[in-house]
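Enquirer: Each in structure tokens, the structures are laid out below.
Where a number appears in this text, it was derived from the coordinates with a stated rule and is not lab data. Computed from a predicted structure; not experimentally measured. Cβ atoms are built from the backbone, for glycine too; each structure is taken alone.
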Structure I
């Protein structure tokens with residue numbers, strides 16, 4: 001039997017080409033979100049289980065079936081975070097210091113954990129990019145969040161996406177809609193709903209709208225529409241969100257069956273989907289959750305936010321090769337090994353990037369190594385270069401010519417080459 005230890009099912013290793021896509025998404029998120037006035041917040045991966053029970057809802061599939069929950073050595077129940085918003089709101093409440101009229105904007109990214117069947121674009125450890133606005137009740141904050149999400153996805157280079165929009169009402173009008181749903185589902189033969197939905201129709205009928213079982217989805221098509229049950233304030237709020245998005249020229253589709261999988265949502269809810277990644281089409285979604293902060297023991301302040309699934313976005317983006325290094329220092333004489341390392345260090349200190357061979361090898365093998373990492377220049381240090389304190393520079397992407405120069409001249413030529421490449425890139 002092999003003693004090889006393998007990774008846990010549903011947990012993936014990301015090697016450089018794959019990790020580069022995630023780094024690109026994170027860097028783009030930072031650049032875009034900070035233009036909108038958001039700041040980065042980092043919260044723990046591990047939280048008390050009750051945080052998610054109180055925020056997400058005990059009748060949700062996430063809490064009931066999917067969380068990684070276990071007791072610590074003192075018997076306290078802890079959970080690896082299945083989503084980010086609950087932790088962000090917990091941090092907001094715990095920090096204290098909120099004053100009426102304050103608006104806080106946070107973004108976060110990192111791993112989340114759900115015990116579900118691994119499949120394309122979905123792992124048991126997955127990654128999300130989140131953004132949250134706390135303290136703004138206005139419909140304009142909902143619209144700004146959706147516009148920021150659209151700006152971010154376009155900055156990634158994604159175009160073929162569809163935005164779906166809905167309103168889930170508020171505590172004033174949702175009970176009437178819940179009752180209408182319950183009455184409707186009670187008219188159906190019990191065996192026409194899946195086992196989960198037979199339970200949900202009594203405990204949380206909105207969850208039936210989110211069911212992915214084909215038979216349930218077909219039945220839901222005839223269910224009452226939430227938009228027909230909105231109170232005047234919710235209807236006006238939703239109208240203002242749409243008015244801003246229309247004025248901004250953002251295309252969206254109204255979907256009265258759209259609910260989110262977590263109980264804390266109310267009023268505006270939205271989802272962005274792609275038809276290019278198979279059955280798991282949603283790449284981002286969010287909405288408003290005005291009662292969540294109060295439910296977690298904080299002040300009664302509104303909040304709204306979204307989450308992007310990074311694995312699903314990565315499927316759309318494909319692999320991104322790391323940037324080609326400026327140089328590879330090829331050692332072909334043993335006595336030049338230390339000089340090569342010191343030359344590389346001098347070049348890196350000036351902002352250039354590259355690698356160095358630690359020992360001597362044949363010219364053929366060293367050029368092969370330079371090509372393998374797509375280095376723009378191969379810097380050759382052999383016996384003659386070591387004696388004369390020079391370096392031979394071979395162009396690996398242009399005219400393939402080579403020239404032998406002093407170390408200082410090498411630095412100047414490589415900096416000029418990088419500057420020229422940046423100018424051409426613009």
Structure II
């Protein structure tokens with residue numbers, strides 16, 4: 001028997017009701033804030049991710065699903081959505097009429113990480129991106145949207161962590177101060193961090209290896225090196241969050257694992273799964289559009305870990321797919337033919353109807369209606385056809401009503417319409 005690829009999973013019908021609930025809630029909220037849905041390919045030229053994420057990142061070096069196709073092109077399954085949305089923004093010149101554009105997308109990403117609970121090689125994200133807005137108020141708005149979304153979904157015990165990564169004007173001083181510290185602890189760093197030290201020392205602060213975290217415990221904080229413009233930007237963000245009742249924690253060690261981030265960076269963590277873990281994160285990337293060939297455009301975005309969100313909500317709430325409004329229990333060939341006609345007409349009119357197509361007893365059909373959690377059962381057999389009346393049973397109250405077969409479809413539509 002052929003089985004799933006390791007690190008991938010099936011999302012079964014018993015789970016999809018919760019997935020759809022999250023998708024509807026997110027799409028509704030994002031739509032209310034002016035974000036339109038964009039659907040980008042799951043595969044792009046590898047160069048796009050190497051240039052945007054950074055060639056010396058773990059994602060590009062170790063985790064991407066990359067291959068050469070028959071035409072000789074090097075292609076990659078997308079490990080994140082931002083680069084693809086930026087590419088679409090540039091390629092379709094969406095900045096031409098109005099550079100201010102807001103998008104969201106929901107879909108699968110791919111990284112060849114070590115599979116573990118809640119972490120898959122095909123994983124899903126809710127991603128939102130805003131282009132063309134330099135104001136720090138949009139940074140606060142993004143965090144507000146995340147906070148509101150988690151409230152609507154009932155995700156509890158969340159905490160907003162926030163930091164600033166500065167800009168090209170203020171990073172050099174911080175970079176030098178960090179290098180001075182790293183030079184003194186280089187022997188304590190893992191091999192990856194020794195390599196990162198030369199190319200992007202900021203990434204050392206993001207390492208999860210305990211020895212590295214201990215070695216950089218006394219590292220300088222970039223927020224202490226911000227230029228006046230970055231300081232004013234960050235103060236406006238935090239001021240807006242405070243004014244609108246969004247609690248946050250300043251985390252001076254919070255950095256992003258991707259090269260394109262600047263200024264505001266943030267993470268939403270929760271203890272709903274036990275240990276403190278991130279369920280969403282994002283930040284500003286004001287230089288990425290220009291770096292990928294577009295005009296200088298400020299931008300900011302976030303991504304929510306969909307799989308982790310499902311795991312959290314699965315522990316807190318029970319959302320299942322609704323059962324059929326009607327199950328038709330038909331006895332005999334003539335009754336089944338009539339039931340089939342009714343089920344098609346009712347289904348076409350927007351009513352969820354099931355029926356038994358085989359020759360099973362009424363008792364067996366009633367059991368199946370119960371398993372399906374049908375709201376009502378319509379019982380029809382030879383006697384009912386001869387009498388011109390079928391029996392409608394309310395499965396909740398057990399009350400039974402006779403309905404004339406003549407005009408029964410319209411009668412059922414009126415009685416059972418949601």
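Enquirer: Comparing I, II, where is mean count of other Cβ atoms within 10 Å over residues 132-139 highest? Mind showing how you got there, number by number?
Expert: Details: I: 20.8; II: 18.2.
Once mean count of other Cβ atoms within 10 Å over residues 132-139 is tallied for I, II, the winner is I.
Enquirer: Taking 27.5 as the value of mean projected area of the Cα convex hull in nm² derived from one of the structures shown (I, II), identify that structure. Each step should come with its number before you reach the end.
Expert: Details: I: 28.7; II: 27.5.
Derived from II, not from the others.
Enquirer: For structures I, II, calculate mean count of other Cβ atoms within 10 Å over residues 76-83 and state which one comes out highest.
Expert: Numbers: I: 17.9; II: 22.8.
Structure II comes out on top.
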